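Please go over the structures that come below.
FYI, it's all coordinate maths here, none of it is from the lab. Source: prediction; values computed, not measured. Cβ atoms are built from the backbone, for glycine too; each structure is taken alone.
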Structure I
Amino acid sequence: MAVARRALPTSVFLLGLGAFCAIASPALSDDEAPAAPQRPAILFNRWQEDWSALADPALRTEPLDGLKYLPLASDDPKSYVSFGLNLRERFESVSGQFFGVGNHVGDSYLLDRLQVHADVRPSLNWQIFVQLEDVRAADKRVIGPVDANELDLRQGFVAYVAPLGPGVLKVRLGRQEMAFDLQRFVSVRDGPNVRQAFDAAWLDYEVTPWRLIVFMSQPVQYRDNRPFDDFSNRDFTYGGFRVERKGVGPGDISAYYSRYSLDEAHFLDASGNERRDIFDLRYAGVGGGFDWDLETMGQAGSVGSKEVRAWAFGNRAGYTLTALAWSPRLGLQADAASGDRHPGDGRLETFNPLFPNGYYFTLAGFTGYTNLIHLKPSLTVTPVKGLTLLAALGLQWRETTADAVYVQPNLPVPNTAGTRGSWSGAYGQFRADWAITANLSGALEAVRYEIGDAIRRAGGHDADYVGVELKFGW
């Protein structure tokens, strides 16, 4: 606990520095013409930023811009080094982890995530990206692999981009993050404190409107015993290929096959080496005020001696009333994932959500994408530019009562498998996101979960979650 407390003064200082830098930055009004080339924005994937625009001294207008663009060659503005930083501070209070089943008590704690990176661009074609992180969970009662990660390598890869025939070839080798679509099943896991990285080879070939991706990886497994002790090995691998096409009707379509391989996996009705063949299809688009994101996944293979047959479905859809004040969006989310209907029959139907993002349902972690039927109507409004408010009601059932109720990511609530009652419960969610400046953002989320009889008979109780977050990017 003393180690976690030592991190707090540095984090608070850096967040204060971030707020000062963000507020000190000049902002263009909507009617001002942007400079050409424009100053780059802070992106979710920091390695995708291109700071070569700062070769123009007129764009070096913010504090520490001298470290955002350090030229390597005087005659090549694309040859440079750029440094950056991410800081996230989140306070969480949870009254019912696992809904209080199994002596899980409430907890309140502070999550610290500090990341620093160096982005080296020797030329237009090559990139070397290195990112270190220090992640702490101050005063958290139980600290797991997704909560804390003392000084370690977050990402470290070499990338090459070049024209090839009619398209563009992109290759990345090394420790990197990867995600698909809404990150339902393959994500960077930004919700929890420790994000998910992969020691991977990634090949991407793009010919408009097509994109082909081939990847092989060993997912990084996280330890917090000493600095630089994270690892990956052949006991846990994930790879496959993916095809995307833009402009299919009013939307884009993608499909991929992947292979998930984990030694010594454990489920309620199966244990042993897990080998899953995964087939995924997604169609997403916007048009006429409507938006939708529809995805379905099937899984086959084996866990130990048991045959795997599992599936999942998800859709987020909505309609935005752009003519009304605050541009209200009426949304409906529908999800379902299989559970094991007949334990002991030689077949495992429990869906494996792979690498879920941790915020697809809520940040509270009360809902796992396994043995689930989920409906969630919502209303989203934008009262002022940069501020988004969401209110939602989630309704949940088990797909089969033979399997358990699951919480994030796919952890069974004890004593719920094989009990009566498919109704899992209902939750209310409120979330506010505020883009304070280009560098600083804040968020507030509150969730109240009213449990169903299956969880109550297991000894559970209703649960509450409150999270307050500040994020700074430089």
Structure II
Amino acid sequence: MAWRRGALSAVSVLLAVAGGARADDAAKVAPKRPSIMSNRWQEDWSALADPKLRTEPFDDLKYIPLSPTDSNIYLSFGLTLRERFEVVDAPAFGIGRNNPRDSYLLQRLQLHADLHLNKDWRIFTQIEDVRAIDKKVIGPADENPLDLRLAFVEYVHAFDTGALKARAGRQEFAFDLQRFVSNRDGPNVRQAFDAAWVDWESGPWRFIGFVSRPVQYFHERPFDDRSKTDLEFHTLRVERHVLGENELSAYYSIFIDRTASYLDASGIEARHIFDARFAGALNDFDWDAEGMLQVGSIGDKRISAWALGGRLGYTFSAAPLRPRPGIQFDAASGDRKRGDGVLGTFNPLFPNGYYFTLAGFTGHSNLIHLKPSVTLKLADNVTLLTAGGFQWRETTGDAVYTFPSVPVAGTAGAPGRWTGAYGQLRVDWAVTANLAAAVEAVHFGTSEVIRRAGGHDSDYLGAEIKLAW
């Protein structure tokens, strides 16, 4: 569920409160050392108030008490460093002069400070320096030298009937599998929002509302990132556990882009978005299904777009290597006919770069995508994924799209729905609690549609290490 990925859960809040309860409370859960998380602001280091848990180097900086009588008043520092080397022999399938073969280093350095004023209030800040070293074509998601990443004030309080949580400032959030709303961890520069967020959690229910302006990233000078009135994203969302811990959610959003441009429309884009998702697990089966409808207007045209996504897998938990064969299906609408007054191109909003592959060959517009896969546990801390993807266009009236929603020149209106097929191999290794490594390789075999536009097959190789403290 999104609250497990995109926000500090009520469970962790209640555990933090329990950690400060009386030692003779029979229901008390013994504090334990917290884990490093992808969203560093979700971590709670109050357990280190117990000196016995300060077992790692520099733990004195993970928990700095600021009150002799209240362990909930403290300051915590942290660092994240990610280095990824990538080789792409044909970005955008080699179409256009701005897409040469490229090899480069992506570097992301982030430092954060988490100030807890008491058990309810805290201030979280994070700065970053993100570089794309030797990359020939640099976009907004590639580089962000020395800038403010996150800065928000948060209030969390557990009542008898539930938990209230509110945040205001520059923050990040992600829903579900991050198909459409993500923190964009795949590319080099993650996505943040200047937002006000409120949610209420009670039993199996959670209600969320926020208003936001997505942060737009620039790399001319330090601390030049900003959000503008040109881009807005507001949401009301409800979540519920059903049939045990299975997850059912729905949300309504409005997305506004006052400078939008598509192949068949431009102007002020106002999309009304309706999304529903059901995900869970039963025995060794796991599944995730989501659908989104988009209506609204752009300029003088009407918007009518949709997308579907589903994953199904079965884990042979008693077999060696615990193989999990899986199947993934995705579809998203394209624009069927130019000049008809209707834009059918699906807007993927804020997708994450690793939903399909890290190579970025696949965008989530005008798409039919089928991906069988097998995942193996080579060791408790090593996972191997092998997969093959098959792609078609939903309509030949629209283009082939690469990540996130970039049309491939010369493909719109060309005959032939078949786009191509790819193979993917990825290894993830959790070396220690603070160090992770990954390698991913992708080969994309293009169709005649892309070759007629001047493109060709493409290969991607990425090797990554990530250190977190």
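So if we calculate distance in nm of label points 7 Å out along Cα→Cβ at positions 94 and 110 for every structure here (I, II), which label has the highest result? Don't skip to the answer; put the middle values down first.
Numbers: I: 2.0; II: 3.6.
With respect to distance in nm of label points 7 Å out along Cα→Cβ at positions 94 and 110, the highest-scoring structure among I, II is II.
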Ranked by distance in nm of label points 7 Å out along Cα→Cβ at positions 142 and 166, the structure on top of I, II with the greatest value is I
At a computed 58, 20, 16 (Cα extents along the principal axes in Å, for residues 262-349 alone), which of I, II | II
Structures I, II compared on distance in nm of label points 7 Å out along Cα→Cβ at positions 102 and 398: the greatest is II
